[in-house]
Structure 1
């Protein structure tokens, strides 16, 4: 397979790569990218043993020729007025083709056209090749990047920050922050984020905070709460009767009784609740006691419903509630968490 590389300078223009008749064409200028939904034609003007290739978006081969002539890239096909007589231009039987919006006379002898062809576009300032049919999406993202870049240049809450700071802040406002650690917003960087902001290559996580004076700034990763052997917990087992009560009387997935019945016990999750008094996440011990308090409240609600309906489980539920309260009190004392 031979390879063809166009010699034209395409430093800041969209270029195309495609396969045609066993040849690979690279860096071919695209005359009108995005003008016809990515439907591409290959036009080549021959000059002896050399040639000049172009990609044109158009609905038909004839329209592609018109687009080429209306651009400054098809001038080599135009017939000079000094040669009009050679082509019987001005008579009823001209021997040339007329193309473009103005119907300009052209000689198509040295023009070959093929298509449609499947093209991959190379867009300046976009790090990945893109299908010609997806160009509009990339342009929208480039406009988005430019908008965020302008946000940090102007006075305001993002002034002086990296362009991705307002981008992630918008994600937070739309409910898409991955995590929160105290006042710090946590965002896991995706490949899509890196496509939009190449400066995020090698960055896994971005952390943002809103300052007291209204600015949004990028910050370093917050320190994780120190782990201590003293924070270890021993889970308190529930009896089979208590688990059965939980299964019979839970009010749905938001109920602690549901959590107990589905897991077979009372266990910590992945993310600790916030301790407002200490302005930090709860320790494991604080969290475990908190769970017992929550379970006690939900058991109490179930007991009230059972008593109201005079259900036979009412007494057992009250005993379950007392067990929860006594367990929470004993854990507070053991962990040194009493007021």
Structure 2
């Protein structure tokens, strides 16, 4: 596994494809990975990885260079690998709890890089982990005339599916999301949190995620890489605008910069619509929060159930921008 870590794990983690999970990795193994990753055998995979990560980074920073295959990359990749080992069907037996505790401790040590020190570093780390939510395991149940067999995360071997008509073979396949359906063992909770601190963009761009729960203390440091609310309001890349919620607006207000607060709200609401998003679905919660604001003594944005409603409340209380001043984004803008 160590000799092909780039090609068999990191590259499909970014580009898509089958992830090969091997023995648990720790800090010492990552040192060895660093030497092997630069070998001639992994040159082609390392180049493909750089190209794929550059495509992800360009969505956030247009002039971004190809992210390097550095220690941070290897440590974050090894962390994800070890978290997957924890739910691998091969991890079983009477000592499974102790084994999981050791693996989780190693994963936490690997993930403890701290928050990114620059916007480029934040994007580089995210370019490796952007597709974590897409990781899934395929389980197959093969039913035949003498019974059934279940293959967890494995393709049924030909001997089991042979002579399908004669043996009345039926194969039922279930695809289970790693984060949503399978989850991470409780023992690895701290490792998952450390991974979120090291690469907070994924959490910021998926505010409805259940695990780990959304935590602005991990997300706001990324916005503050822009040094001031005014710089963030003007230069925050469009894909990052989903992060510009109430806490960001309150940060601008606390810095006595209402113009930046208003621009953050305007840019967030007028950002391009994606997928099934509609203008009515975006502006109506903002309008509800706006209408709730006057005459509601003691009501704070914290009691409003949706972030966009809270933005509307803040916008009216601080006279920032009203619903009528916001324009529906043009298709393809």
Q.
Starting from the value -13500: which structure in 1, 2 was helix-only ellipticity at 222 nm (-39500 (n - 2.57) for each DSSP H run of 4 or more, over all residues; to 500) calculated from?
A. 2
(Q) As an exercise: Rg/Rh (Cα atoms, Kirkwood Rh), calculated from one structure in 1, 2, equals 1.31. Which structure is it? (A) 1
Q) Can you tell which of 1, 2 yields -0.49, -1.30 when log10 I(q)/I(0) by the Debye sum over Cα atoms at q = 0.14, 0.27 Å⁻¹, for residues 176-247 alone is derived from it? A) 2
**Q.** FRET efficiency 1/(1 + (r/R0)^6) of positions 72 and 152 (r between Cβ atoms, R0 = 35 Å, to 0.05) - highest-scoring structure of 1, 2
**A.** 2
Q) For which of 1, 2 does distance in nm of label points 7 Å out along Cα→Cβ at positions 56 and 312, calculated from the coordinates, equal 3.6? A) 2
Q: Out of 1, 2, choose the structure whose coordinates give relative contact order in percent (Cα under 8 Å, 6 or more apart) equal to 13 when calculated.
A: 2
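Can you say which of 1, 2 returns 4.5 when distance in nm of label points 7 Å out along Cα→Cβ at positions 24 and 320 is computed?
Details: 1: 6.9; 2: 4.5.
Considering all the candidates, the number was obtained from 2.
Comparing 1, 2, where is distance in nm of label points 7 Å out along Cα→Cβ at positions 64 and 104 highest?
Largest value of distance in nm of label points 7 Å out along Cα→Cβ at positions 64 and 104: 2.
FYI, it's all coordinate maths here, none of it is from the lab. Here the structure is a predicted model, which means the values were calculated and not measured. Cβ atoms are built from the backbone, for glycine too; each structure is taken alone.
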